[in-house]
Structure 1
Amino acid sequence: MNGRLGTMIAQRIPLSWRQWRWRWQKRQEAARVRRIFDAAPDQPRWLDAAELERLNQEFTRPYHYGYDQDNLIRRGEARSQELAALIADFRNCQDFLELACHDGMVSSALASQGKRAVATDVSDSGFNEAAKRAGVLFSREDAMKLTFPDESFDVVFSFDGMPHIPDPGKALEEATRVTRRGQYIFMRLGSHYSAPFALHAYKSIFVPYCQFLFTRETMQDYLAQRNLKPLDFESINHWHLSDFRALWRRFSDRLEILHLQETPELNSIGLVGRYPSCFKGKVPGFEDLTVSRFEVLFRKK
């Protein structure tokens, strides 16, 4: 088959079919990598600075996460719409609490809809002026020890905040306490510690799973030699996918799961097969490496 004919045929294949075929191939690869991972020795290995340099040239920056005002507004509106789509009686929910809000733009979108939105974080340094103008009430709070009375809110939510909270279990405990019975808690994690870009190092270190491939010292030296911003290891907790799954089970007597979606990690899993000893013994199990993000919606019993 010549290239032109192949291109013409590919253009006529439905995108969903091509996506299905790609995912099937990636799942086959993941099964192969799992066998390699299981057979690897349990003694953890680290790669050196020369390998970091080589891999950083092999990979490209995975994505650009825009922080300009237009992106912040669009992202806040989109996330508020996602909450509205997931919560059946969203219209009747009036009191919202956002944990680890940073810019507060999801709360801003909710306030613009007439909701009472309270946004919390340990610092107001990232809180956006547009959120203030929209009527969002900011409160400097530790998510693990909230100051609000019991059953104060209809919806408690967090987008990508849980990986930055030292003990997500305590945060969920507090979220449950301040949520009214029959109402909702929503959490989305763009990455947990076993995810490819958990360290948020992708602006300078493009290598997926770098937290398992290289020591802190190797990465910090690499960045310092190039006058690049050092990584903030302390702002990320070390909770893996399996830790969060165990947490959901621990709260099953108080919280009912209405929605749970886990997004498979299919793009970067090949690195685990190339360097299995860098992962074996550093993660609870192979499955922790195979989900890049997840979201969960609870209803308080």
Structure 2
Amino acid sequence: MIEPHFVLGIRCRDAVGIVAAVASALASADAFITESSHYGDEETGLFFMRTVFRPTGPRFRNRADFLTALAPAAQRFDMDLALHPRAERMKVLIAVSKPGHCLNHLLHQWQSGELPIDVVGVVSNHADHQRLVEWHGIPFHYLPMTDDKATQEHRLFEVFESTSAELLVLARYMQVLSDDLCQKLAGRCINIHHSFLPSFKGARPYHQAHARGVKVVGATAHYVTRDLDEGPIIEQETERVAHNQSAQSLARIGKDIEAVVLARAVRWHAEHRVMQNGLRTVVFS
């Protein structure tokens, strides 16, 4: 019988003895550590840790048991602590508009078992991808912008809650979320922006990049905040381009980058590898 694994995430003020306290607590609970990474940020004074472990004895078997074992260390260091069964797949809702390359890549990665997620639905303000989504056996929610924006967003959030989704992925969803929805989804919404942020925010970034004669184009996956395209960055990638390429050519190159970068960010978030550190992120490999 294969023992279940758990993923422990910790965020707290940096101090002497944190790693030792966690390792000791897990050892006392008959846990065997299989992975462990940690980082102390000297600028913010914060400490981050991701540890994967499995039970080896009969006394501690489930999440509640290990939370009890970790409680003294968590209280001592005032830890923001999260513990997840590694086999538990994160429920993800995808939002998309007309461009479908990121959606296609996510669905392929999901169906091939590359992404540790369960896609619980796709929402869109256009009906273009309904047949594709339903072919994959996923509920499609058509939420056109015929009503006012507040009503449409209310329906989107209703879908998010009714499906018990834990993450909303904006896979080229060409709508700017309201401050209210950004606040409700804080830390639970990832966007793909088709430029190497912080350059070329907002609309038509490839045209902006072409006008400036860039030598690389890129894509950025980031958490969504009230500030447009300024949320904490999770992943980025670039590719070199030439001076004689058009804005349309840059966009074609960028599509491949966008799909890969977004899938990486979703995977890392679902594996609990990403921790927010103010305007930045800590991403454990």
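All of the numbers you see were taken from the coordinates with simple rules; none came from a lab. The shown structure was predicted, so the numbers you read here are calculated from the model rather than taken from an experiment. Cβ atoms are built from the backbone, for glycine too; each structure is taken alone.
Computing mean count of other Cβ atoms within 10 Å over residues 134-141 for each of 1, 2, which one ends up highest? Mind dumping the intermediate values first?
Values: 1: 17.5; 2: 14.1.
The maximum falls on structure 1.
Out of 1, 2, choose the structure whose coordinates give distance in nm of label points 7 Å out along Cα→Cβ at positions 86 and 126 equal to 4.0 when calculated. Let's see the in-between values first.
Values: 1: 1.8; 2: 4.0.
It was calculated from structure 2.
Which structure, out of 1, 2, was distance in nm of label points 7 Å out along Cα→Cβ at positions 118 and 142 derived from, given a value of 2.7?
The read-out was computed on structure 2.
So distance in nm of label points 7 Å out along Cα→Cβ at positions 30 and 230, computed for just one structure, reads 5.3; which one of 1, 2 is that? Of the structures listed, the value fits 2.
When Cα extents along the principal axes in Å is calculated, the result is 61, 41, 36; to which of the structures 1, 2 does this value belong?
Details: 1: 59, 50, 41; 2: 61, 41, 36.
Working through the options, I get structure 2.
Quick check on the output: 23 is relative contact order in percent (Cα under 8 Å, 6 or more apart), derived from one of 1, 2. Which one produced it? Here the read-out was taken from 1.
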